[in-house]
Structure I
Amino acid sequence: MFGLYSCTGSKRLIEIQQTEFGSVKFYEVKVSCDNSVDKVYADTDSNGVKRFYSFYPDRIVMTDEGAKELSYNIAFNSLPDNFDSKIYHQLSTWDNLVFTKALTILKAARYSHLKSPIGATGYEIVVNYYHGFPNNRKFQPL
């Protein structure tokens, strides 16, 4: 007997929050066959600035529509004194607001395996696309 079994990914809206600075929508993503949550991401819009914050078990990554070729890995160690702004960025007020909102969601048992933003100090910048973001790709969370 031969059978073909396929797993499909799914995305589900968890929560929508409106703040005085913009909107934050949280989604859970399941890719694994075991029906566990692989990541939670925040789809944010603050005065027309669109960003995604992806919470994985081992890291948190932010992507910004204004710099689609880059990703920003959340750093938990102290940023160097007089750091190079092409390598590191400090967290903004908006980042801290999103992280505060995320903490309430990540406290739930089904998301407890995902990385918490507690202790985040800034971003380490990573270049994902050396020749610009592909023209035929939609801007989505990593």
Structure II
Amino acid sequence: MILRAPQPHQSPRTIALYYELVFDRSVHFGLAAIIIVLILFLSRYPLHLDRNTYVASGFFSAVFLAESVTRLIDTLSPALYANAVDTPEIGVVALAFAVWGVMLRAASTAPVPARVPANPGREAELLRQLDTLNGILNRSVRR
């Protein structure tokens, strides 16, 4: 069976496929962990984003985490696959995409208000410093 640890008598192609599957599941689990950490960190900051951005981010995260949980259960099951989890996951992902499409709205065309600088003098000084740093970096790249 392809999902079991490779044996010495198996073909190199089967062994390579096994390690590719292990690598794929590892990358998927690592990305899921990163998504969870990002969600936790970003929930602490007051972001003012468009509604569609929140909807897309939430449903992408839900779909990706559902697939990650399914792969984790597949990896931990004795046969390395679990039809009792794989089949419902297809329905959950399909439902998530359908709800995602329903929740998206047309983008508003309201103009973004211009930001008024709190301290124009200080801001001008910081901009001059940035221009100086840009000049230094440009000269160092040309050398």
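Structure values in brief
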quantity	calculated
Value -3000, calculated as helix-only ellipticity at 222 nm (-39500 (n - 2.57) for each DSSP H run of 4 or more, over all residues; to 500), assigned to which of I, II	I
Label whose coordinates, when P(r) over Cα pairs in 5 Å bins from 0, in percent is calculated, return 2, 9, 18, 21, 19, 15, 9, 4, 2, 1, 1, 0, 0 (choices I, II)	I
Entry that produces 10.6 once mean count of other Cβ atoms within 10 Å over residues 36-43 is calculated, selected from I, II	II
Distance in nm of label points 7 Å out along Cα→Cβ at positions 52 and 124 derived as 3.9 - corresponding label from I, II	II
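Rule-based calculations on the coordinates, nothing more; no lab input. These figures come from a predicted structure and were not determined experimentally. Cβ atoms are built from the backbone, for glycine too; each structure is taken alone.
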